[in-house]
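Asker: Given below, in the form of structure tokens, are the structures.
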Structure I
Amino acid sequence: MDFDLFTRYFLAAFFLMIGVLFSCRVLGQQQRVGYAVIHYGASRSGTWWHRQLFNFFRAAILGICVVRVIWPEVDGWLGILPWLYQPVVLFVGVLLLLIAFGLVSFIQGFLGSDWRSGIDTSHPPPLITEGPFRYSRNPTYLAVMTAQLGFFLALPSLFSLACLVVGVAVLMRQALSEERELTRLHGPAYRAYCEKVPRWLARL
């Protein structure tokens, strides 16, 4: 089996599917609840820049993955790391991407109509402390970080390493911004929740 070829096609199909599913999820939920569920924050604010940077890298990843199928020579521009570009490493990367996809899907399904992207000050969701939120205050971001690590391993390169580093940094900053807003919205209840549940992951 040519695992290099498989991984090329997998990454292109995977990120195309993510784009379609996310767009359809957003459109469907907005039609259901009657208001926007994607929130950038004030123009040129910290959260606004987080979203712009995240969208830029998301588009770049999709574009690169599709181009790699059509024009494999683009790898020469990505800074491939040969010592990591091995079948077992690529396999682990694919596996992490699938696990992360499952986790994000589960968490969004668990949240249902309370799911938001960004800070929603007009229609703030209730404070949710059950399910995956019993173990992490930011389980979705943890799953996305897992996907970013998976992408790096499925395409070990300087490009994917930059995506990993920037992506994790943006998510960590966004989590802090959202926690400040949740503290303002829910006050003592959220502070009590923070004392019991860590920002990232509790011991299971």
Structure II
Amino acid sequence: MSAIRLLVLGAVRRRGRAHGYQVRADLEFWGAQEWSNAKPGSIYHALKAMAKQELLFAHDIAPSEAGGPPRTEYELTEPGEREYFRLLREALCSVDPKADVLTAGVGFLVDLPRAEAITLLKRRLAGLEDWREDIRARWTPSEHEDWGHIAEIGGMWLHTASAATDWTRGLVARLEGGAYVMAGEGDPWAGFAEGD
């Protein structure tokens, strides 16, 4: 899964209706250009492509007072809303070692009800445990084998899986303890600064 699709749908959804510059500013404010492929060109391309796929509805609004072309504002369609939540759920339970997808999912975590977010993260934990066992079984030399420096690859992935497991357990504990305002508990985005 590409993080850009989730990021753009989530940023538009959060605003209700947004033009490309607002989406770009929000994602830059969140630092997405540092940890994902959310560069200006990919953001505008994603907006146009998802409008063609009817995940977003494009509203042309009046030209700028400076005489530029009309700005296009985007709004999620019903299929866009369904796709957003599908991607969000997939991101939160995925074991994929690509940090951009998980980071995007965590960024929109509060759009889900607390119980559902916890369930998805526990599903991720089970997948991480399976991944760690697979690494141990296939990528860790036995005590009688010498893989040389190649054994460091398995060690790196085992460490990555262990760190991901620890972090996910911590997030589950924080959510179970009542951290954050989640969907259905009030406005999860109240007081959150926007990028413009």
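Asker: Of the structures labelled I, II, one was used to calculate Cα extents along the principal axes in Å, for residues 114-185 alone, giving 41, 22, 15. Name it.
Answerer: Numbers: I: 41, 22, 15; II: 55, 15, 14.
Going through each structure in turn, the value belongs to I.
Asker: Here relative contact order in percent (Cα under 8 Å, 6 or more apart) has been calculated and equals 27, so which of I, II was it run on?
Answerer: On the way: I: 27; II: 22.
Here the read-out was taken from I.
Asker: Computing distance in nm of label points 7 Å out along Cα→Cβ at positions 26 and 74 gives 1.0 for which of I, II?
Answerer: Working: I: 2.1; II: 1.0.
Only structure II yields this read-out.
Asker: Also, quick follow-up: One of I, II was used to calculate helix-only ellipticity at 222 nm (-39500 (n - 2.57) for each DSSP H run of 4 or more, over all residues; to 500), giving -19500; which?
Answerer: Working: I: -23000; II: -19500.
Clearly, the read-out refers to II.
Asker: Another question, then. When mean count of other Cβ atoms within 10 Å over residues 154-161 is compared over structures I, II, which one is greatest? Please report the intermediate quantities before stating the final value.
Answerer: On the way: I: 21.0; II: 15.5.
For this comparison of mean count of other Cβ atoms within 10 Å over residues 154-161, the top structure is I.
Any read-out appearing in this document is the output of simple, stated calculations on the displayed coordinates, not a laboratory observation. Bear in mind the structure is a predicted one, so any value in this text is a computation, not a measurement. Cβ atoms are built from the backbone, for glycine too; each structure is taken alone.
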